[in-house]
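Quick heads-up: structures coming right below.
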Structure 1
Amino acid sequence: MQNPSAELVILGSASAIPTIDHENTHLLVIGKAESILIDCPNNPVVPLQKQGYDPLKVTHLILTHFHADHVAGSAPFLMSSWLMGRKQPLHIYGLDETLWRFERMMELFQWETWTGLYPIQIHRLAPQRMTLVFQSEQFEVHSSPVHHLIPNIGLRIYNRWSGESIAYSCDTEPCEEVVELSRGVKALIHEAVGEYLGHTSPQQAGEIAQRAGAKSLYLIHYPSEDGRIRDWEALARSCFGGPVGLAQDGLKIPF
């Protein structure tokens, strides 16, 4: 009998300023036949290899929004994959506002001259709540626009084999869209930069998890260089009755 579970891997947990122990935030979802990379702040080849994953097995790349700490590594990742001999297609998803900038960036690197480049299939997502990103035998992925400084999406990933879901807020102020994405999920991965324009405090993340009925909450995209984060979990727990964790690079969450 096949293992019904999938795994979410935290490849990076920091906000825009990384540290020695915290890469910029990006995530990997591993299934039986596919791998979903969520954002690409730096070339993820080494972080993937450190966690024991083959970079060439990434089948889907979701770019949430066009801020440098979320997309700047996509060009070197595509180039490294080409030079490593990748042949299978790579599916890339995002809002039109994100993808046309991504394509302009790739044109600056003259990707049309990369002889023998593997197929890249671009999928533009509607800026609507609970948009179907893709579905496969194992996964069903939905996106919703969230409230950041520029157009951005949060995600819900449903494992059809286990019946469990996870949600990722990405960078956002507290919003109903994230509550909807997070209804009853096994784990909500929510940003916790602080109470700033376009972002969320740990208390607010706890409130969102409580309203959504999430089973657990992991804070991510936090200011890892700031000593205040030692209080982040307690602050979130003051507003959420379930388990709270501070996402660390290398953390694995089965679902």
Structure 2
Amino acid sequence: VLPENHPRLSDQDDTVIRDQVDRELQDSLVENDWSIPLRIALTCRKLATEGHAETLAGQVTFKADENTFWANPIFGGFANIRQSTVLQIDENLQVIEGDSIPNPGVRFHIWIYRARPDIRAIVHTHPPHASALSLIGRELAIAHMDVAMFYDDCAYLPEWPGVPVANEEGRIISQTLGDKNSILLANHGLLTVGKSLEEATYLAVQFERAARLQLLAESVGEIQPIRDDHARDAHDFLLQDSVVFGTFNAWAEQLLRKEPDIAS
């Protein structure tokens, strides 16, 4: 029996409850001291486990300052990247530190960083479900709670501008992305951005899952829309630092146990 002065569940204000949940999540977040090269290596390994890296296609970058970036090397593939193989480059893709070369597609990342001073990281990959969705002229449909971080936050480029290794592709992609956190590139793949590497990685993994859910749902019926207010609440909840960093940290810790060579 509850004491007389105990607040009953039905008497608690929803706003107060949500604020308390947000505070508790943030207060319980444990920060790590991983280096940027290690975080990039962890990102690449996670993307590999999720099917994002069957070839040499795809790039992960982090903006250190206005003219310095960290990037994965083109050779070796995501599944083999280690902390020591991550490259430091300048805005012209010239290597400052490292023994390989970056993927030439990193050039269009530079265009996005110039257009979006609010972001620090970009992930671009060609996973199977997002790539399949990109072939049929259909935008990402957001109607499930778990992928609501993309609700009204995913751009769509309806026409493939060609292999993105030159300036024109960078201009087109950066303009179309606008202020969104992600973009589906027709006949190509996905791209996500974030104010942290953790956020861009989290979004890339969830983007592919969203595309998979959409294709599965559309194969058996019509996707039912969700309420705008609920979707926006879920969007904001799922993009809290506590959720983003907590998710990335869980993935990273699992990878470090299974594949300790990442840190070498």
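Here is how the numbers come out for the structure above:
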{"quantity": "Answer label among 1, 2 for the case where Rg and Dmax of the Cα atoms in Å, for residues 161-240 alone, calculated from the coordinates, equals 14.8, 41", "calculated": "2"}
{"quantity": "Read-out FRET efficiency 1/(1 + (r/R0)^6) of positions 41 and 217 (r between Cβ atoms, R0 = 35 Å, to 0.05), computed value 0.55, structure in 1, 2", "calculated": "2"}
{"quantity": "Source structure (of 1, 2) for Rg and Dmax of the Cα atoms in Å, computed value 19.7, 70", "calculated": "2"}
{"quantity": "Structures 1, 2, by distance in nm of label points 7 Å out along Cα→Cβ at positions 193 and 225: label with the highest value", "calculated": "2"}
{"quantity": "Origin of the value -13000, where helix-only ellipticity at 222 nm (-39500 (n - 2.57) for each DSSP H run of 4 or more, over all residues; to 500) was derived from one of 1, 2", "calculated": "2"}
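We did not get these values from a lab; they are worked out from the coordinates using the rules stated. Not measured: the values here are computed from a predicted model. Cβ atoms are built from the backbone, for glycine too; each structure is taken alone.
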